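Visitor: These notes open a run of structures that come right after.
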Structure I
Amino acid sequence: MRPYDGYSDEAMADPTADCREIINNSDFDIEGGSFWLRYIIVRNSDVANDAVLELYDQDEGVAVGANKRGEFDVPAGATTVLDIPAPGIKFDKNCTAGITGATGTIAAYAIHAGGYIVGGM
């Protein structure tokens, strides 16, 4: 088990158009391990609209419903910190996300997430 964390370098889009990595350059299936998400810090800079961040276990691209791992609310104009109880949420391929209906604004560098990797290199 080894710690793993990072940040997003792209703004979040509607997942029906494009899911984007929440940890830049992550690709767990190539590394041969599983990532367990334990925390996420996300800022919604839109002061008028709440956002719903949807998480997927897939590479970047159009969301596939079967790959959805959860979602959580990010209130307007707020930073949300989500601590996920052990063992966390498991991702075998990649950890990507989008915001429902592209409502709210989660800009590039506005997500930091981490946890640990089991197995792999």
Structure II
Amino acid sequence: MNFPKLLVIIAVAAVAIGSFVYFTRVDRSNPAEVAAAFTKAMKKQDTKTAADYYMPDKAEAWKTAIDTKIDGMKSGTFTSYFESIPGDPEFTAPADASGTVRMQSADKGISLDLTQVEAKWYVSKTTL
């Protein structure tokens, strides 16, 4: 393989990775997108990613508490806990949302409080 072909392959890979990152990012200015991303991370049992959507000053404490709760669950409780989280949650952002808003999933199974900090939304309280 020669050097120009290697550069083309690297350039194509960089564009593909950049496109993936750009098109899958979460719009932090939209509370409904933040709520959906948080819920999807919890459905995947990914508390590390879910903590990224939690209030920055409380994220580590929340992650530790939720991990302890999950680790203490029995197998049946564990299974039903994660099965009750919708895989594709639907949240509707209230018009002109600012400050703190309470969001509820379309099936009314999940309730999240979101707080706006410097134009970005974060989960501040959850029923999960």
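Visitor: Given a value of 3.5 for distance in nm of label points 7 Å out along Cα→Cβ at positions 18 and 106, calculated from one of I, II, which structure does it belong to?
Guide: Here the read-out was taken from II.
Visitor: Supply the structure label, taken from I, II, corresponding to distance in nm of label points 7 Å out along Cα→Cβ at positions 50 and 98 with the calculated value 3.2.
Guide: Label of the source structure: II.
Visitor: Now for a separate question. For mean count of other Cβ atoms within 10 Å over residues 2-9, which of the structures I, II scores highest?
Guide: I
Visitor: Out of I, II, which has the highest value for distance in nm of label points 7 Å out along Cα→Cβ at positions 10 and 42?
Guide: Between I, II, the highest calculated value is found for II.
Visitor: Moving on to the next point. Rg/Rh (Cα atoms, Kirkwood Rh) was computed and gave 1.11; which structure, I, II, did it come from?
Guide: Structure II accounts for this read-out.
Visitor: A value of 23.5 was derived for mean count of other Cβ atoms within 10 Å over residues 34-41; which structure in I, II was it taken from?
Guide: II
Visitor: If you work out relative contact order in percent (Cα under 8 Å, 6 or more apart) for I, II, which one comes out largest?
Guide: That would be structure I.
Visitor: Work out the source of -15000 here, i.e. which of I, II gives that when helix-only ellipticity at 222 nm (-39500 (n - 2.57) for each DSSP H run of 4 or more, over all residues; to 500) is computed.
Guide: So the calculation was done on II.
Computed from the coordinates by the stated procedures, all read-outs in this text should not be read as laboratory data. It should be emphasised that the depicted structure is a prediction, and the values quoted were computed from it without experimental measurement. Cβ atoms are built from the backbone, for glycine too; each structure is taken alone.
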